Structure 1
Amino acid sequence: MKTIKGIVFDLYGTLYDVHSVAASCDAYHPGRGLEISTVWRQKQLEYTWLRSLMGAYADFEQVTHDALVFASRHLKLPLDDAACAALCKEYLKIKPYPEVPEALARLQAMGMPLAILSNGSANSIRSVVVASGLERRFQHLISADDAQIFKPHSSVYTLAEQRLNCDCSELLFVSSNAWDASGARHFGYAVCWINRAGNTFDELGQSPDHVVEGLDQLADWMDAQ
């Protein structure tokens, strides 16, 4: 890899735990919260990919709403408009993984710009980051809204190059989503895959440059460079 001049992070599932909404879901349907959250997240991802292929972009908040409506119908669990709106608001304040705040502080102290590149809308990214008190860690918050299409489309990955004024090969892209890590590696980024759950990397013709089990390990690795 070339000398790293900046780090670009995915947000959902990488820095922040999308299933931190499970407790809120459980409040509406006790014992079913994680199940709701799991279907909700999977359909949310599918809708970003399908809308990209269809050329029918809608922002991430709309996609998140539609995915929750699907999940409730699929699981045959009633969810009125007020409950749906309340749960979607919870998605705007999902929690960071436990090691993330300290690891980000360590990485920021190394003097490189840190950025988020997310399929989230500009509003959703900022809401999540501000709610967690981590906004001061990032120099750039970059939304797929600017490309009007979702990752893993190449036009989203180029946004970080433009904002950080660096070639993608000089940036480290960090994601826990193997499809996203593959997309970024295909585009030309150096890639670190966070594999917290011991998952198998996707067979998309790409391999990450580095694999860690948490963001703290990435900070350790960067310290050793």
Structure 2
Amino acid sequence: MEDLRTSETWRIFRIQAELIDGIETLNDLGPAVSVFGGSRIPPDSPYYEATQTFCRRLSDAGFAVITGGGPGIMEAANRGAYEGDGLSVGLNIHLPHEQKPNGYQDLGLTFRYFFVRKLMFVKYSVAFVICPGGYGTFDELFEALTLIQTRKIRRFPVILFGKDYWQGLVDWMRGRVAALGCIEPEDLNLFDLTDDPDEVVRLITTHYVAISKELPEERRRSRG
């Protein structure tokens, strides 16, 4: 007889447990911004410094900041939030090469399953900021754009931070992807591109003020 602990049924229980733990832990978080970016960006990078700056300002403006909980840009974002007035949250993930949580978190969770972790980012955020990064960063970017494009979630700010890093991708999407008809030209309006930390804060606060007027009080904590 198959050992329950190694069965698909047991896996469902583990998934359910992660969902419950994430929802119970984050349900009263308040308005939050998820920040994504590469774990290999060093502390002396201008991207690290800028991320720390705008996350400090978001924190002081009353937003929690959520990251993947690791080093690099994630550390910069958590560090900025930790130094501000809001909560700094890390959603770590079990990996073959274990990712060590950074030390700038008021609240931390560790997930086994990527899709449960990704659900938490989407459910409890009022905006995504996408800083320079690799495959994982690209994954979060295009998943958010797909969900917005297909109207599976309410539209919210998706901000690409770092023009010199992202401009080539944006030009390719406009010149090749949209030109071939694989996306509509207006789909290029689903995100913003900036180098300005103040612009990041402005876009997010303006959006949150607008949706706060539309949503009933009990739904202002999240878009889920």
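In this comparison of 1, 2, the computed figure 24 for relative contact order in percent (Cα under 8 Å, 6 or more apart) is attributed to 1. Across the set 1, 2, distance in nm of label points 7 Å out along Cα→Cβ at positions 154 and 202 reaches its highest value in structure 2. Looking across 1, 2, the calculation of distance in nm of label points 7 Å out along Cα→Cβ at positions 10 and 90 that yields 2.9 traces back to 2.
Assign the value 0.80, calculated as FRET efficiency 1/(1 + (r/R0)^6) of positions 74 and 170 (r between Cβ atoms, R0 = 30 Å, to 0.05), to the correct structure from 1, 2. Traced to structure 2.
FYI, it's all coordinate maths here, none of it is from the lab. Not measured: the values here are computed from a predicted model. Cβ atoms are built from the backbone, for glycine too; each structure is taken alone.
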